[in-house]
Every structure is written in structure tokens, then in C-alpha cells.
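Novice: Pasting the structures in now, so scroll down.
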Structure P
Amino acid sequence: MKVIQTAIPDLVIIEPKVFGDDRGFFYESFNRRRFAELIGRDLDFVQDNHSRSVQNVLRGLHYQIQRPQGKLVRVTQGTVLDVAVDIRKNSKTFGKHVALELSAENKRMLWIPEGFAHGFVVLSESAEFLYKTTDYWYPEHERCIRWNDPALAINWRLQTSPAISAKDEQGKLMSEAELFQ
């Protein structure tokens, strides 16, 4: 595994070492000891989530305010544009975001620490998205920032309006949302 830095130092891309031949491929998708070496923290992941979405589905921008979750995300089928927004008021990169393509083909993972809002849009016909979290899901602490907040100016690479959930439609503008210190 190797780490690729992003424009926001706490967000890192992790590229696994892939061994492939005419039979297929193999790679280690997670190794706790190596992951701790790469990000400089030893974490306990307590929950794994797996979603499948069709093209143009946009999920996010989600976070938990009281019980924040760090997330290690990856795609096992298809392609998504993955977005993480720094919502830590005291951060030098507050309000900035990183958007990158994650796919089954590139096998990249993104480490998103606590203090970030996260979302993705499916670019392929469908996509399967997996993420490990450092805390459990607590619906009473879940919050959502509007995916199309003009202050964030995220280029979602959309050709048409996305399919979003009723819950995500109720997301707040970042200026109105509960944020981290």
C-alpha cells in the first residue's frame, strides 16, 4: 500500500499493491498495522457498510455531529465521484473539499477522518460502495449538508439532475449546519 496526499493533508488516498495475472488479481484491502503506519493513527473500525446504487444517484453530504465517524471508503464495482468536505471550523482547510474518482478498476481507497462531510455520485451504470467506520451509526446525530450548496462549489460532473433521497433533500446549507470546532 502507498499513500497519495491530497490538497487537504488529513484526507489521503491509499493505493493497494495489486498482484494480477491472466487469472485475475489479488490485493490486501485492509491491514490494521499497515494502515496505522500510513495515516499515523491506530484505529478500531467498528462497522462495515456496503451500498449499491444506480447511475446518477447522489448520496450526501453526510456526517455525525456527536459521534463522528472516520471512514475508509472504496468501490468494488463501477465508478463514483467521491467528495469529502472539511467542516472543522478551526481547520486551515475549512470549507474546502476534495473530489476524486474511486472505481473497481483503480482500486483506490480514501481515508476520511472525523470532521468531514462525505458524499458520492455514481458515474457508471451502477456502483457498489464499501466503507469502514470508526464509530457506529447514530441516526439522532446524523446531519446532512446540501450537495449543491453554492458556497462549496462542488463540480459533481453531473449531466442531469441527480437522484437523491428525501432525507438528503432536507440537507442544510453549510452556513446553517452544525459543524465541528
Structure Q
Amino acid sequence: MPYTVTQTTLSGVLILEPKVFGDERGFFLESFNHRDFLEATGLNATFVQDNHSQSQKGVVRGLHYQVTQAQGKLVRVTRGEVFDVSVNLRRGHPQFGQWFGTQISEHNKRQIWIPPGFAHGFMVLSDIADFMYKTTDYYSQDAERCLAWNDPSVGIEWPKNTAPILTDKDRKAPKLAEAIIFSE
């Protein structure tokens, strides 16, 4: 099996650890294979868009989601390290408003599957990070929403050793109580 899959504390959010083949030349890993992804996760996800962002230390991107054209995301870091966060925004779900966070990096090569219905974001912990992700639906500016990264009602425990750098959009994002979210 090319992946080891671990269910996180949030139902549906998965950590995938690919099989890595390394020697004195470096390493090789298969970052995605539809058949193996389906077998390992039971998810028949169809990815329609690949995205790549590069950010400096302290940048917080998120917490982003789309209310229509909701996206599932398969995320990974190819350079550097980030603290990656998912928040369940499915109203009526037993884990509504709960979050999960973990470090992903070029070294641990972890991937995170975030299903539709979740807000997603990350904080860069290294000097630079290249963050890549696949989505199950196309980006839609009209559908895009943002949740406050520091909403105390969600209570994300962000790393404290890095001062957050935010866009105006992310800085002004509504808290969960005011956010437009998903119905279960």
C-alpha cells in the first residue's frame, strides 16, 4: 500500500503518509495515484484543480472555504513546514466548530485530506514554505468565505513562536457565530 492512512480527531479529516523510497541520491514518492487513494481511503475523489502557494514565516492563510462549490482538499508541503488546520463547519454535525491541527513538512511528507464542509488554513513555521493542494471543485470568488483564524469559540492553538502575518481579508474574517456555513 503506497499510503498509511490515519483518521484524525475530526471525522473525515485524514493524514496520509506516502511510502518513500530513498537512497544516497535522494528520494522518490508517488504524491497521488487515484486507484491507491481510493483503496486506502475509500474516497472516490475527483480532483479538478492543483494550487501552489509560497509564503514566508508567520504567514497565516485562512481559514478559507467555499459555501457553494464546496471543495475537498488534499494538501502537502514540498518545501518548509506549516501548522495545518481544519475546522468542521457542518452545522448539526456532532463535531461542528471543532478543529484539528498538525505540522506537515517537506521532511515528514504527510498529506492531509480535508473533506468539503471544512474551513482550512495554515501558518508557516519555516523561513519559506511551498504549499501545494488539489481540490475537488474549482475556485469560485463568489462562493469563497473566510472564518476568523483566532476565533476564541473555536479555540485553535496556533504555534506561539511566530507572529501572524495576515491579509486584510483574513484579518477581518467573521467569527463562527457570524459566518455563513454549511448545513449538515
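No lab work stands behind these numbers, since they all come straight from the coordinates. Everything numeric in this text was worked out from a predicted model, so none of it was measured. Cβ atoms are built from the backbone, for glycine too; each structure is taken alone.
Novice: With mean count of other Cβ atoms within 10 Å over residues 106-113 computed per structure, which member of P, Q shows the largest figure?
Specialist: When mean count of other Cβ atoms within 10 Å over residues 106-113 is calculated for P, Q, structure P comes out on top.
Novice: Quick check: 1.8 is what I get for distance in nm of label points 7 Å out along Cα→Cβ at positions 58 and 146, calculated from one of P, Q. Which structure matches?
Specialist: Q
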